[in-house]
1. Can you tell which of I, II yields 10.9 when mean count of other Cβ atoms within 10 Å over residues 47-54 is derived from it?
2. Looking at distance in nm of label points 7 Å out along Cα→Cβ at positions 167 and 199, point out which structure of I, II has the largest value.
3. Taking relative contact order in percent (Cα under 8 Å, 6 or more apart) from the coordinates of each of I, II, which one would give 19?
4. Can you tell which of I, II yields -28500 when helix-only ellipticity at 222 nm (-39500 (n - 2.57) for each DSSP H run of 4 or more, over all residues; to 500) is derived from it?
5. Tell me which of I, II gives 2.5 when you compute distance in nm of label points 7 Å out along Cα→Cβ at positions 7 and 79.
6. A value of 65, 21, 13 was derived for semi-axes √(5λ) of the Cα gyration tensor in Å; which structure in I, II was it taken from?
7. If mean count of other Cβ atoms within 10 Å over residues 31-38 is computed to be 14.5, which of I, II is the source?
8. Ranked by FRET efficiency 1/(1 + (r/R0)^6) of positions 63 and 159 (r between Cβ atoms, R0 = 25 Å, to 0.05), which of I, II sits at the highest value?
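What follows is calculated from the coordinates using simple rules that are stated; it is not laboratory data. Being a predicted model, the structure only gives us computed values, none of them experimental. Cβ atoms are built from the backbone, for glycine too; each structure is taken alone.
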Structure I
Amino acid sequence: MSWALENYDVIAVALAEHVVLVATALAISLVIAFPLGIVTARRPALYVVTMTSMGVLYTIPALALFALLIPLMGLGKAPAVTALVLYSLLILVRNIAIGIREVPGELVEAADGMGYGKGQRLVRIELPLAMPVIVAGIRITAVTQIAVATVAAYINAGGLGDLIFQGITQDFGAKIVTGAVLTSLLAIVTDESLKHLERRLRAATAGRA
């Protein structure tokens, strides 16, 4: 505690770097995943191909993926963000596609009967009803990214992983514990916040259906 209190500024910078790294990767992931999820939801063959390709990327260990990106992008935040995005697409695209597919057929037919076009039906009916499943995917993705971003300190991406790896190198337990505890707390707070949002959306969706 004494080291943490004396070096709160260093800890604050590491925490901010971690949050920005994850937030940037999550935002980019969503921009890519939403169109892919919507398209693959209506094309089963394309869905299988997409999931297979992303599944291969998802199975690559984090350090190995970072190592593959370094010759192309060098060290720093760019390869870290790229790796986080690649790890996120499988979960996000799958949940978006499944969420849209699980919209009751009678509601889709009712929307068609009311003269809704495909775009209007998607925005007004399908995406709102699919949102609890989509948020569940975002929750899993965010927690995963928080964990993987810790390893990104190996490639000079900054964040809380810096504290952990510096502590290991220097045999300084206070840094290790501080980095580990803050990473865990960040993951728990993110998970609980999105879980609460997911519950509220499910309740609202149930009432709407």
Structure II
Amino acid sequence: MKSRDQRMKATNEVLNNMKIIKLQAWDEKFQKRVEEARSVEKGWASMFIYISGLNLCSLWLAPIAATIATFILRIYLNGDLNPGSVFTAVATFRLLQEPMRLFPQALMSISQALVSVDRLNRFMQSDELQEDAVERVAAGAEVAVCVENGTFKWEADAELTTLRNVDIEIKKGSLVAIVGMVGSGKSTLLASLLGEVPRVAGKVQTESSS
């Protein structure tokens, strides 16, 4: 399921940014990334199917094997096999068949439930947005966005900062484009201006209407 999550994340990134990928000719790179994630998922899926088939076969044969083994042991110990004891033993083993066959499915359901609960816990226990990350100024100011010596990082307890020593001044009505290589921090910079990235140091000011 972790491999499936990684593959779904890579696929969603490709679909959501298809236009940029086509314009930058990154098709092969992202295709390779998705195929690698899919290959890992396929390996785990194959192992899961093989083990599930082995478990299913074993648990379907287990009641029959247990019944035969019980009767052989009874005969070996010089015990008497009468219709009453035989029918009672067979009825008991038949009652145990269904729980034994459903046992693997119960384990799979429990494991999937634990993964889902873990996802919910990570989401519910995630840090809230920093309320004072961005200072809103009154509309009508000449400067629409201002960042002075800004330092930002996604994880509050991370050792390395994501962006540091950021100084930006964008005047109202101006057209600004953020250009850079992949992974250079363009999206993080925009997110920091929106207050979605915790601010460690510096000051961020935006016009209340922007």
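1. II
2. I
3. II
4. Value -28500 for helix-only ellipticity at 222 nm (-39500 (n - 2.57) for each DSSP H run of 4 or more, over all residues; to 500) corresponds to I out of I, II.
5. Attributed to the structure labelled I.
6. The value was obtained from structure II.
7. Of the options listed, only II reproduces it.
8. Largest calculated value belongs to I.
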